[in-house]
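FYI, it's all coordinate maths here, none of it is from the lab. Quick caveat, the model's predicted, so the values are computed rather than measured. Cβ atoms are built from the backbone, for glycine too; each structure is taken alone.
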Structure P
Amino acid sequence: MRLRSVAALLAILLGNADGAYAQALPSYMTPISGLTTTTDAETATKDILALNTGMFELYSEAAKVFRVNILAKHPVILGLFSGAGGRFTLYQPGKPPVDAPPVPMPYQLLKSVAHSTLALAEVAGPYVDNPGNKSWRGSMLAYRSRMQSALDGLDLTPMQADWRENNRIILQNNLAFMDDCTEKGMIAFDVLERFGRKQAPYLAKTVAWAAQIQVNHWMTVLADWKTMLGPDWDKTYAASNTIYATRQNNVLFSVLAQFFPPEAMNDRLLLIETASFTTTQADMLDSLTRIIADRSVGSLLFGHYRLTDYELMGGDARAAIIAESARRGMTPFLPPVVPFGSSQWPMLITTGPGPASIADLQ
């Protein structure tokens, strides 16, 4: 009898119960029981859509093998963004990964002081010319305490004298601005504007010095690795990550580019977009593996090794946009056609008027 009840329950849940089994169900099954119907067309659609889902499952398994094969034949360099000036890792066939030494500490000190002024602008911005709202005061006073501690210990930090003195001025100006705001009980726009203009030349020096430290360090690391790898450099892959704000003039990618021939751009030297400033080595290797593996598939199916570096429907979609725009009386707004395998920089390269650096703004 028990087996019959279980069978009835399963039949109901599967939507295949007959009337006798339905009558045998206890009352507590009523909310979840009942016949379900699925048309043949719905089943057929589901079966076809499952092919796409299955493709990703199969690719995930294959990618594990692809990565092993790639790393067994090619050196790989990953240059990942970090708050400490980046992280470079070298993968060599048959050897454990090697992490490069970090950027010297003065880089982080310069960057931290520069960011302290940017943080004040973030604290003050939402409350400008609003004397009735003092919710900013607690955050500013707490940050003032940190600012004062930084200034008090500045002379003990490992930094050359002129850099230290520039940092001192920035920190003192920060403190003076915070004191003015807290004493008056409001953040006036004219005060904030004068503060920004006053800090700009000192911040510009800090940014330039930090860039010099970072670039010198990573170019030294890459020069040493290129010498060490010798002929294997010509089959080395390298990738760096970026988000929108760091895409143009990406420091790590631009440094990498100095050690690769122009034809390696977008071929063995790749700029991979990520969703945040930082990412993991595993995610970067996954992306690099997929790019390389898909190229073989594109060559197999369409006879072009670099086809799958681009949106597969992009060309047809472009033609469709042009046709659809004409039908709607619109003028298509599209970039120039770029051939598969382009070795242009993967960022803005069109010249034009206007400032393009902090130096241009001064």
Structure Q
Amino acid sequence: MQTQANPFQHRQSTVRFLESLASGTIRVGTYLVLLAAACIFLTIGYKGAQTVFTPHWPFVNTEFFTEKPSTLYVFEWEGKKVEMSDDRFRAFKAAHKVEDIPAETYAHSAGGILPCIVGTALLVLGSMTIALVLGVSSAIYLSEYSRDWWLLRLIRLAIMNLAGVPSIVFGLFGFALFVGYFKWNVSLMAGWFTLAFMVLPVVITSAEEALKAVPQGFREGSLALGATQWQTIRTNVLPYAIPGILTSSILGIARVAGETAPILFTAAYVVLDRYPWQVAKWTDFFFQPVQALPYHIYVVSSKIPQNEYTERMQYGTAFVFLALVMLISLGSVILRIRLRHKLKW
């Protein structure tokens, strides 16, 4: 007796084979990308930790976190090889009453990165504050007040296109508008607005989607009880959209902190003799240049002769930079999770 074939039995065919091959290729490619990323992060972590940490108490290279970048002097003294930063080398000569000591010099290979950390933190906080205020305000208008017509659709298309514009274009835009036309010069203020405009499309799009995710019943119930539209948005819509808005801020922080081209044109200097708070008038704080971690990495990696001392500074700066971005992003993630647990519907 001949048995009938199961119609639901898996059959091998050319189409299924090609689908399996494509799926396997994508899977292998994904694993290779993850492996490459893991190798990069492990290399930075291993080599950067050798600069940031020390084998003796307090187990942290405090000089690296408390001093400014400076020139490294390498010389022989009493039969020993000595490495000193510029300030310590001058003090050493004065203490030993020596006019000149033959030494090899290496730019940006000594001292620390405190001004770069401070500058990066200021750029991130200032630009994200501006981007969130402008972005959330724009998203509220687009989601709650505007009506659907061709101009609005054109605006949304322009916002989506701006999200794909290269960062160097935003840098040239900021240089032409804020540095040149507004006469802000290379300053913290020019860097804030340039970086804010760069992440504004991401913030607007994410905030608008977060506002649209709030159930329409929340709005209708509030309006039925006599609340105005703004009262409804402020009390019944925005609080529940904040977790989604914080998601956009996390994406913005990662991009703002890692950009080099915009701050190269608008905000950063290679060498500064003072910290941002060392100003004659408080208004000068906003109109002075700063140092930044990504720009410092760019300088020590490509603008000066490479050697073992510059490599030590490169990996140490990259290690701290990644740690700083992770801490800021982690803070935003924790805040978003807490708000999600608190605000449920």
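Structures P, Q were shown, and distance in nm of label points 7 Å out along Cα→Cβ at positions 34 and 194 at 7.2 was computed from P.
For the read-out relative contact order in percent (Cα under 8 Å, 6 or more apart), a value of 16 was computed from one structure; give its label from P, Q. Provide the component values of the computation, followed by the final result.
On the way: P: 16; Q: 22.
For relative contact order in percent (Cα under 8 Å, 6 or more apart), the value 16 is produced by structure P.
Suppose you compute Cα extents along the principal axes in Å, for residues 74-241 alone for every structure in P, Q: which one lands on 67, 32, 24? It must be structure P, since only it matches.
With distance in nm of label points 7 Å out along Cα→Cβ at positions 106 and 298 derived from the coordinates and found to be 4.4, which of P, Q does the value describe?
Numbers: P: 4.4; Q: 2.4.
Attributed to the structure labelled P.
Looking across P, Q, the calculation of distance in nm of label points 7 Å out along Cα→Cβ at positions 66 and 218 that yields 2.6 traces back to P. Here distance in nm of label points 7 Å out along Cα→Cβ at positions 82 and 250 is compared for structures P, Q. The highest value is that of Q. Work out which structure the value -0.80, -0.91 belongs to, where log10 I(q)/I(0) by the Debye sum over Cα atoms at q = 0.10, 0.11 Å⁻¹ was derived from one of P, Q. Working through the options, I get structure Q. The greatest value of mean count of other Cβ atoms within 10 Å over residues 130-137 among structures P, Q is that of Q. Figure out for me which of the structures P, Q the number -18500 belongs to, where helix-only ellipticity at 222 nm (-39500 (n - 2.57) for each DSSP H run of 4 or more, over all residues; to 500) was derived from the coordinates. So the calculation was done on P.
Quick check on the output: 0.35 is FRET efficiency 1/(1 + (r/R0)^6) of positions 162 and 226 (r between Cβ atoms, R0 = 30 Å, to 0.05), derived from one of P, Q. Which one produced it? Source structure: P.
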